[in-house]
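**Student:** Dropping the structures in below, format is structure tokens.
Each value in this text was obtained by applying a stated rule to the coordinates, not by laboratory testing. Keep in mind it's a predicted model, so treat the numbers as computed, not measured. Cβ atoms are built from the backbone, for glycine too; each structure is taken alone.
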Structure P
Amino acid sequence: MSSRLVLGWMLCCAMLLAGCPMNPANQAGEGAVKTTDGKTLTPVEITLNWFPEAEHGGFYAALVNGYFEEEGLAVTIKPGGPDIPVVQYVAAGQTQFGVDNADKLLLVRAQEADAVAVLAPLQDSPRCIMVQAESGIKTFDDLAAKPKFTLAMNPGQPFAMYLQKKLDLSKVTVVPYGGSLVPFLTEKDFGTQAYNFSEPFNARKQNANPVNLMVSDLGFNPYTSLLITSRELIEKNPELVQKVVRASLKGWRKYLDDPHGTNTYINSLNKEMGMDILDFGVETLKPLCEPARLPAGQLGKMDPAEWTKLSQQLVEMGALEANQAAPEKAYSTQFFEAATNPEK
């Protein structure tokens with residue numbers, strides 16, 4: 001996945017919020033969809049933060065397996081890309097739901113974008129630094145001590161800011177991330193930012209032997225592929241939000257247990273995502289979605305302590321002002337709790 005700089009996020013947010021009135025798009029009952037068997041469904045839109053791939057699998061599984069329709073919803077999942085400011089769109093009412101990451105959400109919320117996370121399918125971030133095994137690097141300390149080593153990453157990204165604060169990278173040459181694997185494949189002492197379910201697979205296909213240094217192991221671990229919506233929609237139509245969360249949870253459970261049908265569908269939407277990389281992706285996602293520390297049956301849960309920790313990290317690295325943090329307003333656990341404890 002390509003990275004966007006913090007400054008770009010802020011500028012995009014400011015322009016959108018200045019120019020778009022808040023409007024929770026398509027409230028229930030507006031533009032209802034009729035099915036061939038006479039059912040009336042409520043149209044719902046979910047906008048992704050990137051092109052369809054494994055990290056979105058649970059949402060597509062809910063679509064493919066009819067879980068959204070069971071809730072009376074006609075869901076459209078819109079692919080994203082490098083120029084799609086998902087959090088801003090959600091906050092401005094241009095899409096009802098979106099998928100994005102926790103650090104991005106906190107940063108954009110600081111610009112008065114009142115978007116709220118309601119589900120966290122990935123407990124652990126897939127963000128890593130990918131190095132060649134032949135470099136001899138096995139840890140971040142090895143990387144920092146390596147002379148004449150080049151690291152490709154966007155220094156304005158929160159994870160990169162965290163690395164530069166946590167590690168002494170004075171011996172390392174940091175260059176902008178260009179999105180190409182060519183330098184990594186041709187230079188032994190070259191590392192690059194990556195997601196562990198994507199770039200390492202492509203590197204192995206080209207006979208490389210990558211080693212993934214997980215940024216989460218250093219302590220920076222924002223929730224990934226969050227389902228987000230606007231506070232206005234939560235307040236005006238909580239039943240709709242509950243239905244989307246409930247169906248999405250079922251979708252993620254299905255995707256992790258039986259991904260083939262969903263991967264076939266994702267492949268039909270994004271031919272760059274072959275079945276082999278999608279199958280690799282879901283296997284790599286499983287421990288990220290359900291790490292050993294997560295109790296059984298808690299897929300999708302958010303921990304308030306993790307939001308507080310992330311917010312403090314962003315403040316400490318200078319990406320966020322302390323008076324703008326307010327992590328407790330960035331998420332709501334009520335819909336997850338209702339979906340997993342329906343008797344309450």
Structure Q
Amino acid sequence: MTLIIESTRHQCEKSEVPAYVDRICSMPSVKLAASNFRERVHQFSSPDNLLYVHQGEMATVPCDLEGSALPSVMASDDATSCLILVLRFPRSCTLVHLDHRDRVSDFFTQIEQYFIPRGTCVVDAHIVGGFTDDGHLSRGVLDLVMSEMLCGNSLYTLKTFCVADLNTTVELNSQGFCRHQALRRPIIMGMAFNWQTNIATAATLGWSARGPLPALRLARLQTGEVRVVNVFDPNSCELIIMPFGCDWRFKDPRVLKRSDLAKLSTTPEQEPQTFFEGLYSALNLLFRCPNLLDYWFAEGALRFACSDSRFPDENPDTSASEITWRPANKAAARAVQDTLASISQIV
């Protein structure tokens with residue numbers, strides 16, 4: 001298919017994708033746009049009006065529901081060797097956090113089956129994250145994403161492209177095994193996208209902005225599941241955590257050193273502190289309640305609704321804009337009271 005960059009149409013065969021990506025990265029207009037994107041980083045510390053997508057997750061929001069209480073901002077962070085991809089369709093918007101090739105293929109299969117309308121469809125694409133790492137992990141994911149886009153049924157307009165060399169800096173490493181050595185790092189690891197204004201911004205998001213039950217959602221990454229998990233139901237407009245289990249037994253993370261946690265990352269020297277906090281919390285949850293299906297999902301999926309109004313028993317001084325995701329079923333209400341599903345401090 002055709003990719004539109006700066007109003008110019010470009011075509012490429014699948015075998016030529018790696019060279020084509022290099023060509024895009026060298027375009028002056030693309031380099032300038034990436035530089036401008038990197039200059040301003042928005043910090044989020046609240047979940048208000050925000051739908052957060054963790055690694056290995058995706059969410060698709062319908063953009064044609066007038067008067068709905070949907071959050072207008074979708075976001076993800078900690079894309080070290082991963083990619084954050086936003087696809088803005090005419091009537092919906094999808095954000096996904098992709099970490100390896102299997103999930104890339106699965107994501108585009110889901111998109112083509114359920115979200116791309118029949119006929120020609122012009123889709124705005126925003127791609128952020130990853131860097132020029134020694135193992136070429138980021139580049140492998142990027143090349144596959146571009147290949148899927150170029151060979152799909154849609155016409156893509158590339159709006160944001162902050163990846164590979166355009167998202168790489170070299171710094172003196174201050175910790176770990178490579179201390180005092182030059183180390184390549186990603187410049188931007190997070191993106192927020194407002195589907196109402198169609199504006200993408202570089203972003204960092206604290207744990208308080210990352211939605212309900214972060215440790216439980218991150219625990220899925222340790223189960224070996226390779227599918228992309230959809231965490232938003234566009235029919236009910238609810239955030240949904242589908243049941244999952246794990247057959248593996250985990251060590252008590254309190255006996256693990258930071259170097260042990262680092263071995264679970266493909267790019268340990270570049271990971272932010274939030275990566276280690278999330279990993280530790282997920283391992284702690286899996287160790288303390290290994291029977292996930294009985295403990296968390298005995299009644300099925302956990303559902304959260306986005307509310308824009310106060311409940312009668314709430315403080316009347318609380319503004320409606322401060323109210324976001326609320327448990328929509330009893331199982332979710334119980335889960336949010338369990339500290340295991342929250343981020344715990346690394347011992």
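**Student:** With helix-only ellipticity at 222 nm (-39500 (n - 2.57) for each DSSP H run of 4 or more, over all residues; to 500) derived from the coordinates and found to be -7500, which of P, Q does the value describe?
**Tutor:** Of the options listed, only Q reproduces it.
**Student:** If Rg/Rh (Cα atoms, Kirkwood Rh), for residues 93-268 alone computes to 0.97, which of P, Q did it come from?
**Tutor:** Working through the options, I get structure Q.
**Student:** Quick check: 20 is what I get for relative contact order in percent (Cα under 8 Å, 6 or more apart), calculated from one of P, Q. Which structure matches?
**Tutor:** Comparing all candidates, it corresponds to Q.
**Student:** Which one of P, Q has mean count of other Cβ atoms within 10 Å over residues 245-252, as calculated from the coordinates, equal to 24.4?
**Tutor:** It must be structure P, since only it matches.
**Student:** Consider the structures P, Q: one of them gives 3.2 for distance in nm of label points 7 Å out along Cα→Cβ at positions 69 and 205 as calculated from the coordinates. Say which.
**Tutor:** Label of the originating structure: P.
**Student:** Which of P, Q yields 3.5 for distance in nm of label points 7 Å out along Cα→Cβ at positions 45 and 325, as computed?
**Tutor:** Derived from P, not from the others.
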